[in-house]
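In the part that follows, the structures are each spelled out as structure tokens.
Please treat every number below as a calculation from the coordinates, not as lab data. Everything numeric in this text was worked out from a predicted model, so none of it was measured. Cβ atoms are built from the backbone, for glycine too; each structure is taken alone.
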Structure P
Amino acid sequence: MKRFNLKSIIILAIIIALAATLLGLRSYRMIFGNNVAADRYVYIPSGASFSQVLDSIFSKNILKDTCGFKQLAQKKHYPSHIHAGKFKISAGMSNNDIINMLRSGKQEPIQLTFNNIRTKQQLAQRISQQLECSAEDILSLLDNAGYWEQYSLNTDNCMVIFLPNTYEFWWNTSADAFIRRMYREYSRYWNSSRVALANAIPLSPEQVSILASIVEEENHLAAEQPVIAGLYINRLHLNMPLQSDPTLKYALGDFSIQRLLNQDKQINSPYNTYTHTGLPPGPIRLPSLQAIEAVLHYQKHNYIYMCAKDDFSGQHNFSTTLAQHNKYAALYHAALNQQKIKR
């Protein structure tokens with residue numbers, strides 16, 4: 001009887017040991033085992049709850065074992081250490097790896113790019129497509145006069161600080177933090193050498209950007225931009241209206257217009273450079289660095305007139321006299337008529 005009890009105890013001990021081993025292996029796999037088949041990105045919004053985090057992860061079918069992840073996250077108190085951001089969950093990561101990364105807030109930066117922007121609405125929409133902040137959040141600051149006083153700018157010229165380029169950001173950057181970063185980039189760009197070049201024109205950095213926006217709308221080709229910049233600077237020095245068609249299109253809110261009419265030149269707008277001398281109050285697009293440099297290094301000449309070439313190449317004929325300009329204008333209008341372009 002004693003021998004039988006001993007045998008039973010040994011068998012029971014072996015069963016318990018095997019069960020403990022299996023449970024240990026299962027726990028080990030749950031904590032340290034590979035639980036990710038492929039690389040995925042997860043976006044966790046600011047103020048997200050644990051349930052929202054789980055929804056973000058589970059909806060992408062990233063994990064092989066969701067129950068184990070949820071249990072370990074609870075044990076490691078992740079629900080009280082949630083960070084917002086863009087996180088990369090890589091193939092081969094364990095639940096422990098993922099939770100440690102999320103708990104630490106070690107997110108992946110994004111490469112934010114913007115160019116070919118004309119309006120505040122376009123900028124806000126483009127940025128909101130790449131950062132967590134909404135277009136409404138950005139627009140509310142762009143249109144807030146009091147907000148721009150800290151930068152000695154206003155709601156008309158504030159767009160000059162946004163230099164088209166690619167920048168590294170955290171996805172959960174706020175609208176205010178985005179603008180503050182852009183102002184730092186703008187201030188860094190406008191070093192003492194560039195400020196000196198602007199002063200020599202003489203224009204302020206903001207005015208250089210406004211003029212550059214007009215130059216770029218006239219022609220995106222780098223070869224012509226310094227010539228166009230020189231022409232407009234000549235007009236500014238002579239106190240002549242710039243008479244820039246792109247500023248009219250901006251005032252009309254329609255850059256698709258191919259042929260401006262005399263009635264368009266009567267629009268009541270500070271951006272109408274046919275009726276107002278000097279520069280408009282703000283840029284008509286976000287000028288590229290190329291266009292800004294074209295203004296700073298403008299070509300010195302005597303041109304005060306320009307007209308698009310009648311071959312529709314996008315290039316221009318430049319003139320020093322109104323008589324010569326009128327000849328080029330007649331050729332261009334004849335070409336418009338031939339192509340039946342009325343608007």
Structure Q
Amino acid sequence: MLDSADFSLLGSTDPALNRVLSSIASICADIKDRIAGAAHVGELGLAGQDNVQGEAQKALDVIANDLFVESLLAHPDVAGLASEEMDDALWAEHDGGELLVVFDPLDGSSNIDVNVSVGSIFSILRVPANSTHDAAAFLQRGRDQLAAGYAVYGPATQLVLSTGSGTVGFSWHTGQQKFAPVTSQYRLSQAANEYAINASNQRYWDAPIQQYIADCNLGETGPRGKNFNMRWVASMVAEIHRILTRGGVFLYPHDSRMPEGHGKLRLLYEANPMAMLIEQAGGDSSTGIQKIMDIEPTALHQRVPVITGACEEVTKVESMYRQGS
């Protein structure tokens with residue numbers, strides 16, 4: 001699904017990492033097909049159970065998770081994996097794997113039944129030295145990621161990857177039955193005039209977020225001196241893909257319904273991999289108070305606020321948090 005030329009484009013010379021990335025690309029191709037045919041085989045709708053987050057799972061959540069687990073646990077280079085959909089990490093029965101994979105198998109699955117883009121998000125880590133088979137092995141900072149990526153299942157299925165030498169885009173080529181490069185390097189503009197946020201939560205936002213959005217909405221007559229557009233798809237993959245493609249900033253901030261310092265999105269499965277992709281494209285990622293990839297994880301399913309995208313906008317939000325307004 002990915003060949004040697006693709007890894008040269010990514011700047012990766014690690015054979016084990018490249019093999020795992022190629023396997024993940026194959027998994028995403030399988031998920032693409034399952035989504036496309038779901039309506040015809042009764043795989044839309046709820047699965048009838050909740051995940052570890054207490055969220056109702058869609059049938060395709062379970063199917064996508066199973067595809068990741070079955071393929072990666074058998075992979076000789078993978079020692080263990082953790083999924084947003086599972087309580088605990090899983091460890092391979094074979095010895096010798098040096099890599100860990102964490103993933104959200106189907107992000108934005110609430111959109112499946114209305115045929116709006118969804119995706120898969122993943123991150124690859126190295127097994128720490130002297131590690132035992134427990135959750136602590138996965139609790140690594142975002143800066144320690146060897147690779148990160150996502151697949152977006154939309155009008156075209158696209159795969160976006162980084163191994164630390166930029167962020168590269170691939171698109172599924174039906175004739176070749178593989179992912180082919182389409183974007184050698186994504187580069188984000190430092191400035192933006194578009195933001196993505198769930199405005200229905202406005203009454204719960206922290207004061208700095210309230211003020212930031214209010215200033216944006218005042219447009220060219222307000223303190224920002226320019227007009228902003230708002231977008232919201234309710235799929236992080238779709239939001240980030242749009243930002244990588246044409247710029248902007250994505251916000252899923254802390255709000256008053258959450259414990260202090262917590263957010264909605266998961267640090268290991270969503271925030272860290274997306275932060276790596278955005279930063280490798282020249283953007284920035286923060287909770288508003290701390291850089292996302294500097295956070296020391298304390299739990300597999302830890303949640304954090306996320307502000308990511310154009311550097312000027314992330315810096316503006318951070319400044320407003322420092323000022324307390």
>> Looking just at mean projected area of the Cα convex hull in nm², for residues 202-249 alone, which of the labels P, Q belongs to the structure with the highest value?
In response: Q
> For which of the structures P, Q does the calculation of FRET efficiency 1/(1 + (r/R0)^6) of positions 34 and 282 (r between Cβ atoms, R0 = 30 Å, to 0.05) return 0.30?
Replying inline: Q
> Where does the value 2.5 come from, among P, Q, when distance in nm of label points 7 Å out along Cα→Cβ at positions 154 and 274 is the thing being computed?
Replying inline: P
> Computing distance in nm of label points 7 Å out along Cα→Cβ at positions 106 and 210 gives 3.8 for which of P, Q?
Replying inline: Q
> Out of P, Q, which one gives 26.6 for mean count of other Cβ atoms within 10 Å over residues 146-153 as computed from the coordinates?
Replying inline: Q
> With helix-only ellipticity at 222 nm (-39500 (n - 2.57) for each DSSP H run of 4 or more, over all residues; to 500) derived from the coordinates and found to be -8500, which of P, Q does the value describe?
Replying inline: Q
>> To test your reading of the models, identify which of P, Q gives 5, 19, 21, 15, 12, 10, 7, 4, 2, 2, 1, 1, 0 for P(r) over Cα pairs in 10 Å bins from 0, in percent when calculated.
In response: P
